[in-house]
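**Q** What follows is a group of structures, each given as structure tokens.
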Structure P
Amino acid sequence: MKTQRILVVEDEEAFVDVLTLSLTREGFDVVVARDGAEALARFDTDNPDVILLDLMLPRVSGIDVCREIRRRSNVPIIMVTAKSSEVDTVVGLEVGADDYITKPYRMRELVARVRAVLRRVDDGRETEADSSTVHVGDVSVDPDSHEVMVRGAHVAIALKEFDLLLLLMENAGRVLSRETLIDRVWGHDYVGDTKTLDVHVKRIRAKVEDDPSNPTRIVTIRGLGYKYEKPRA
């Protein structure tokens, strides 16, 4: 079985040493980048399975690194933020991070999050193997090619956004609770809060809605969750 590789992007040596030792003990192959520019270079050369990306980095910020990697790949990215940086956390999710963890964190929680995002990638690949294109109105989702088409135009979309959109469209006309969406897309072992779901919905709306500020496809059902509306006959 292939050893899974983690790219740790961190400029604080104390964290680098602890992360390298702990993650290696957990069976991962660890490569380290100490600034944003090195992170992008390492991503190209080392082909990581998951990235642990600190937000505050020299040379190139974690936000810019995340944005650039997401342009090229759907590799899972876990953003590391300062405890009080709620705004930065939301920005990180908006540019494509799959999850986030705040400093200081427990190593057990970090390892659980890493394993969870890797497991979701594997589960998604298994699901895609025997699935077919889903059409709702002028939006279509093809799990085999991981493509989304809106009014005949291809739309670039990140892995978690794709999984969430597919789930909503497969259940068009039905209200899906926030708990159901998180469980099905992020896994029953997800330990973050529901902010991640809301940010991903916002990103999807920006890509599939005619007016994202007044959504008509993915609608919020207050107190319950979200629903993908079927087109009216």
Structure Q
Amino acid sequence: MHKTQAEASRFVQQLMPLLAQTPESRELVICAPFTALGLLTDKLRGSEVKIGAQNVHWETSGAYTGEISGAMLTEIGVRYVVVGHSERRQYFGETDETVNARLKAAQLAGLTPILCVGETKQQRDANETEAVIAAQIEKGLAGVNQFNLVIAYEPIWAIGTGETCASDEANRVIGGIRAQLENKEVSIQYGGSVNPKNVDDIMAQSEIDGALVGGASLEAESFARLANYSVGHLA
């Protein structure tokens, strides 16, 4: 829940010149609050930056005050939507079943969902990481088209805490997620205190295809540094 329309407008004005040298192969998505989505799709039309929403409802319309449908998002040019983010699970009662319903609805509307999975500190300390994530994947992806999907592994204990999951450990967990998938080519991201100082190491890992970034993406220079990460010959 960051940035008014005026703030979002200033952000993209500062950001776009900083992306002039970003490799075309890198897909950049800004997942903004609902109020900024229309403005951003207008301002970024024709650019390499795509727009995503932070949630979508499982019904196309109805008495669901405070929710938003897939058609409402695609109508204004939104391409992606985050589903099952840890904050939605923690604060707003999201379950694997509602995540599954939202994923299906997103795909039916023509959106590409970004499914978030991850364990709590308590679950990790109890050596339940693999079991928890395997259950989230199994229940969340039931009946979902894996060929129109992005997955983000976000260990809840590493989000906004400054405590980052070691890159090799994140790589190991993401490899386990990939092994569980029908489509092994699904783009799997890591999210959890990703910042300009650690993004190069994270993106150098063999199983990690991208990053889902929160606080470190809020300033244009930081966002651009993340987008312009350096991995060997990709510098």
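Throughout, read-outs are computed from the coordinates displayed, never taken from laboratory work. For clarity, every value in this text was computed on a predicted model and none was experimentally measured. Cβ atoms are built from the backbone, for glycine too; each structure is taken alone.
**Q** Cα Rg over 2.2 N^0.38 Å was computed and gave 1.03; which structure, P, Q, did it come from?
**A** Structure P accounts for this read-out.
**Q** If distance in nm of label points 7 Å out along Cα→Cβ at positions 115 and 147 is computed to be 3.8, which of P, Q is the source?
**A** Checking each candidate, the match is P.
**Q** Could I ask something else about it? The value -11500 for helix-only ellipticity at 222 nm (-39500 (n - 2.57) for each DSSP H run of 4 or more, over all residues; to 500) was derived from one model only; which of P, Q is it?
**A** Of the structures listed, the value fits Q.
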